[in-house]
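Every number in this text was worked out from the coordinates using simple rules, so none of it is lab data. Because the structure is a prediction, the values reported are computed rather than measured. Cβ atoms are built from the backbone, for glycine too; each structure is taken alone.
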Structure 1
Amino acid sequence: MMGRIYMRSGGVAALILLLAACSSNDWQVRALPSDIAIGAALDNEPDLDLLHEINLQELPLVPIPKAVRPCCAFGNAQKVKVGPVPVPFFRYANTLAVDKVGPHAFEAGTFSFQKDAPNGSRGTENNGLMYTLRGGFIDLAHVRDTADNAIALFYRIYPQLGQQQTIKLPDEIGPRVIELSEFDLSHLTPRQRWETAAAISVRLAYFMAEAHEIAQWHGYRSWAPWSETVSAYSPEDLYSNMLGAKIALALINNNLAMSKDLYNQHMTQWFAATLNWLEPVSIEQTNALFDVIDGHWWDSNQPLPSKFMLLKRHYQLSDLQAPYLVPQSLAQNHEKWNEVAALFASTQQAHNLSLSRIIHGVEIDSIATQKLIVADKFKQSFKHIPAELWQDGFTQADFYQISEYNQAQDELELQLFQQSETVEKALASKEQT
C-alpha cells in the first residue's frame, strides 16, 4: 500500500521534468509475421486466427519495474510522526476526485510527466484513494503497479511459451523468481497461445502484489526510515491490484501495449473508463466516508506510520477478490450522514473480481510459480510461523496460510496495543487530576 508518503506540490515541476527524463528507456515490440501468417494474409479468404502466428521482437526488452509506486495510507488527513517526534500542523491528505486522475506512465516511480493522448497535455499520475460504489476504496497506485508488471511479464512469457523459463524479480524480503515449466501447447491455435500467455502474465503479476503485502508485514521497506507495516493487508490493496491485472489483460488481448507510449495512452483511457464504470463518488464524499469508518477501519488518533492506525485488514489472499463497501449502519449513525446519505439511496452493488486459473485447458498454477526466499535479516519476523512453511522458500500456494499466521499475530498485538493505550490514558488522566 504505502511505500513512501506521496507529496503533491506545484513547486516541484522542474524536478518532475528532470526525473521524467531519467526514467526507464522507451520500449517497443514489433510483431514479425511467420510464413503461416503471410500465407493467411495473402489468401482470398484469410483465416483470421492464423494471422496471429507472429513472433515478437523487442527493442529493447520491456523492463520489469524495480519498485512500487509511493502510494497512500488508508484513511484521510492522518497525523504524521517522524521517529518519536510528531510533525505539528501537518495532515497527510491523499484522496482525490476521478477527474483529477493523471495520465499513466509505465514504471513511473515517484514522479511522472506523461501525455494523456498523442496530442494531449502532460501531467503527473496524481495517485491517491477514491471511493466507488461498486468497488469500494481504490488505491490508484496499486492498480497501476500490477498493470505494469503484467505487461513486462507478458513480453517475457509469450516468446518462450511452453518452454522452461526463469524470470528474476526485484528482491523484497529476499530473492524471488518466477519459474515456468515446459508444457505442451500443440493443441492451441495462434490466438489461443497469445491469450494463454496473457492470462499467465496477469495472474503472476497479481501474485507479485500478494507477495508485496506479505513482505510489508515482515518488515520490507522501500524507504529505509519509514516502516510499511501500517500498509500490510490494507483492505483496498488487493482489489486494486486485481483491477490493474484485469485492465492489463484487456490491453494485451487488444494489442494496445506494443510500445511504451501506446501502452501509457491506452492504460490512461482504460483506467479512467474503469473508474467511471465503478461509479466514483466526489472527493468530499470520499473524505466523509473515511470519517464514518474512523475508529472502525482506521484510527485518526494514531499518526503515520503507526501500525495500528489501520484497524481493518484483508488477509484473504486468493484469485477472487470482493470489495469492502462502507455499511449503511455505520454511516446513518454518524454526524456526516447528510453528506453521504445520497450514496445509500439505492443498494450498493459490489462488483467482485477474479482471475482465471485455467485457460484453454492449461492449468496455470501447475506450470507457473513465484518462489520467494527469506533473507537472514527478515527471518526473525517469521518466528510465529512454522519453519517448514518458509525456511526453504515458499510460493503463492503458501501465501494464504502465511497470512493466517500473520492475522493471528496481528490480533494478539492489537489487543496488547489497545491495553497499553488504555493504561496510558488512565495514567494521564490521573496526573491531570
Structure 2
Amino acid sequence: MMDAIGKAMELMNKKGIKFVRLQFVDINGIPKSISVPFGSDEELEDMFNDGVLFDGSSVDGFVEIQDSDLIMKPDPNTFSLLPWRPEESGVCGFICDIYNTNNKPFEGDPRSILKKSLQKINKKGYNYNIGPEPEFFIIDEDEEGNFIPHDNGTYFDVEPIDKGPNFRRKLVVDLEELGFEVEASHHEVAPGQNEIAFKFDNALKTADAVITFKQAIKAIVDNMGYRVTFMPKPFFGVNGSGMHCHQSLFKGNENLFSDENSETGLSKEALYFMGGLLKHSPALSAVVAPTVNSYKRLVPGYEAPVYIAYGLKNRSALIRIPAARGKGTRIEYRSPDPSCNPYLAFAAMLEAGLDGINNKIDPGEPAEFNIYNLSNEELKEKGIETLPASLWEAYHAFEEDDVIINGLGKHISEKFLASKYAEWDEYRIQVFGYEQKKYIGL
C-alpha cells in the first residue's frame, strides 16, 4: 500500500495537481464526491492513511442521522486525471472505500461489498474477470422540449446517417487518457444509440471503470453541447440500452471456464457457474436491472434477454456463449443494464455463480434455436421460464433468495429493498399521458 501511495503522490506532484476529487457511490451507484486542496506531502499521506470524515446520513442507503460519521479513504491505485476538466485546473480523482470510525469497512459501502465477495475466490487463487458493454443514447430536445434521439441511425451505420463518429472519437481519446483499453465503438440498433466496449479486467477495477466511464461520457458530451442518457428504455418502440457482462474465472493464466477436451469447449466450472446464474436470475434482476424503467426494456420483441436459458452464440437466451475458446472462453450475461450499481451487480452475479459451482448446479442443455419464435405452450414444454416482468416481481424474488441477500449483506439488502419499495410505490400511483388518452372518455 505504501508503494502505491508513494507512486500516486509522485504522479500528483509531477502533474501539478492543485485539487483532489474524492469519489464514492451511494447504494444506487450514483457518484458522490468532494474536492480537497492539494496540501503538503505529509498532509496527503495522512489523507490516504486516515481518510476524510463526512456525514454518511446524507447519502442514500448509508447510515441514520444519530450515527452519521463515516470515513472515506482514497484507493491510491485509482488515480486518474479528469480529461473533461481544463488541464490548467490541476484536478485529479481517486475512488474511495468507506470505513466506520472504528476503521473497519462500512457494510453499506457497495465497493466494499464487491471486495468482500472477491476475497472468497482470491483465497482459492482465482480471479473474476468482467467485460461490460454499456450502451447509451445521445439525445436532443425538439421545439416542444421533448427528448428525441440525436440521429436516425441503426446498427453499424456510417455517416451521414450516423451522427455519432465525432462524439465517439472524442470519447475514445479521452477514455484512453483515463486508462481504458477501448476495443470497439459503433452505432447500435436504435436511433441515437451508441456503444463503446472496453477490455475486460478484474471485477473491482472494471466496476470502478464503469462508474468513471458513465461520468466521463456525460461530462465530455455535455462540453460538446449535447446530452447522454444511460436510461435503459428512453424511447418507446425501439431497443433499450443494456450492459451485457462477459465473465470468466482465471487461476493465474489459466481460464477455468475452458476445457478443450469437452464437446463445447466449456469446463464443468463454466457450466455450474451458468447454472447458478440461471437459478438466481429472478433475484439477480432486482440488482442488475434495478429501476422501474428497466422492465420497459426487458420485454419480448426488442432483442431483450428475457428467457432463462443459455445458448452457444444464441442472442435470444439470457446467457450467450461467444465463439471464442481457450483463454477467450467466457459467458455473456445479458440482462444487466447501465442503470445498475456495478459493484452490487458484479458481487451478486459472482455470488450466484459461486453457488452454482459449490452446489454443482446443472444448467441443462443449451438452447440452440430462436427462443423469440416460441409460443407460450412451446416455452412451457421446454421448461423455459422468463425473467420478472416488473420491478415489483424482481424485488419479491430478491426477498426470497438467501444466496443473493447474504452475498450483499444485511445492511445493503435491507436498504436496497427499502429503496425499491419506495420507487415502486412512487411509480404505481402516477397517472401517465397514455392512461389519460385511453381512459379519459370512460
Value -0.63, -0.76, -0.98, calculated as log10 I(q)/I(0) by the Debye sum over Cα atoms at q = 0.14, 0.19, 0.24 Å⁻¹, for residues 222-277 alone from one of 1, 2, is from structure 2
Entry that produces 10.2 once mean count of other Cβ atoms within 10 Å over residues 142-149 is calculated, selected from 1, 2: 2
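Taking 0.60 as the value of FRET efficiency 1/(1 + (r/R0)^6) of positions 174 and 334 (r between Cβ atoms, R0 = 30 Å, to 0.05) derived from one of the structures shown (1, 2), identify that structure.
2
For relative contact order in percent (Cα under 8 Å, 6 or more apart), find whichever of 1, 2 sits highest and give me its label.
When relative contact order in percent (Cα under 8 Å, 6 or more apart) is computed for each of 1, 2, structure 1 gives the biggest number.
Starting from the value 2.8: which structure in 1, 2 was distance in nm of label points 7 Å out along Cα→Cβ at positions 78 and 406 calculated from?
2
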When mean projected area of the Cα convex hull in nm², for residues 286-389 alone is computed for each of 1, 2, which one produces 7.3? 2
